[in-house]
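See the structures that follow.
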Structure 1
Amino acid sequence: MRKLVYYVGVSLDGYIAGPGGEFDFYFDCGPADRSAEPMDDMMAWITAEYPDTVPTHLRAQIGLDAPNRRFDTVLMGRGTYQVDTAVTSPYRHLKQYVVSTTIPGIDEPGVELVSGDPLALVRRLKKEGGMDIWLCGGGRLAGSLLPEIDELIVKSYPVVAGAGLPMVAGEFDPTHFVPTRSRSFGNGATVTWFTRR
């Protein structure tokens, strides 16, 4: 059966974005020596291991021509989908679902607006054939889908945001996950994999 995987970047204090949806502060992480490119080893890893998560318009810019390795479907909330309003189909190489009750419609082939129950959608998708399902964000959508999240891949950046959008927003519902491995990068970020206990 397909898994729902929340692959997400967070600050040390658990925020996926600032109060206004900003996430550029992650890219300021790295060594004090700014002559080095702090994101290089991490970006090389992402493009090699998770090329599916690189937006389609950026793939061409960086010369990435790789098949999907892990995901063939992506779920996004309104804030994640509308982070760049000029890009109406950010992951053309994936089946895209946008979960929102406030967007009146999406006129973009390959992007399906879901205004109903996201749990029902995920349960249906899990029964279908295919690769795993990537929960791209945001925190409120993650909170509503917590009962169906099978795995977390958390990219933890060495920065404290202080406020913003939490990784999971919702009702108090302690849900246990077990760390299975981790990896560190030159920019000080760490990726940790967790499976539901």
Structure 2
Amino acid sequence: MELILIRHGMTPGNLERRFVGSLDQPLAPQGEALARAVAPTLPPVEHLYVSPLTRCQQTAGLLWEGVARTTVPNLRETDFGPYEGKCHAELQDDPVYRRWLSGELSVGEPIENCNRRAAAALEEIARDCAARGWKRAGVVAHGGLFMSMLSQFGVPRRAYYDWLFENCGGYRAELTAAPLTLTVTGAVGKVRE
């Protein structure tokens, strides 16, 4: 089965380059406009799997209007703890923040938790698609969650930060349930410049 993996449109926090994480922000007007512009470029899907956060629910409705969706709690974004809602300029002098950026310590949700959620979400989607006989589904979620998913199960193999997603951008991927694999076949939506 094929999955169309798309990151949500821009939020006010994205436009200000803030760590939005688990904050439940709606789309900014620019995010709505981008989703409307990208929608006609995407292939049709039989069903949608969507993060519970508002920005993903709104994006899904704009990208594939009228398509039924299932909310998957494990598709939610990483929680950045005390850095939620803050930007680099506000934190750059914080020694703990600098250690977090370098990977020296964990703040907020550990990457292992996000990795487990990404795996659980992908397994749930694989089971549901197979049970319903769907050949193509859309998944609307978050950059960090998708990076966790693809760094674990993506082919070609790439590191976490090598799977960056633009807002309203993503990938087409063939999903294999056993072993769990996402073979990326191309980019969709807004592509990195």
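Just so it is clear, none of the values below were taken in a lab; they were calculated from the coordinates. Note that the structure is a prediction, hence the values are computed from the model and not measured. Cβ atoms are built from the backbone, for glycine too; each structure is taken alone.
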Practice problem: Compare distance in nm of label points 7 Å out along Cα→Cβ at positions 50 and 130 across structures 1, 2 and report the one with the greatest value. | Solution: 2
Quiz item: Hey, distance in nm of label points 7 Å out along Cα→Cβ at positions 10 and 26 derived from one of 1, 2 reads 1.8; which structure?
Solution: 2
Quiz item: Given that FRET efficiency 1/(1 + (r/R0)^6) of positions 2 and 162 (r between Cβ atoms, R0 = 30 Å, to 0.05), derived from a single structure, equals 0.25, which label among 1, 2 identifies that structure?
Solution: 1
Quiz item: Taking semi-axes √(5λ) of the Cα gyration tensor in Å from the coordinates of each of 1, 2, which one would give 27, 20, 14?
Solution: 2
Exercise. Could you figure out which one of 1, 2 the value -10000 for helix-only ellipticity at 222 nm (-39500 (n - 2.57) for each DSSP H run of 4 or more, over all residues; to 500) was computed from?
Key: 2
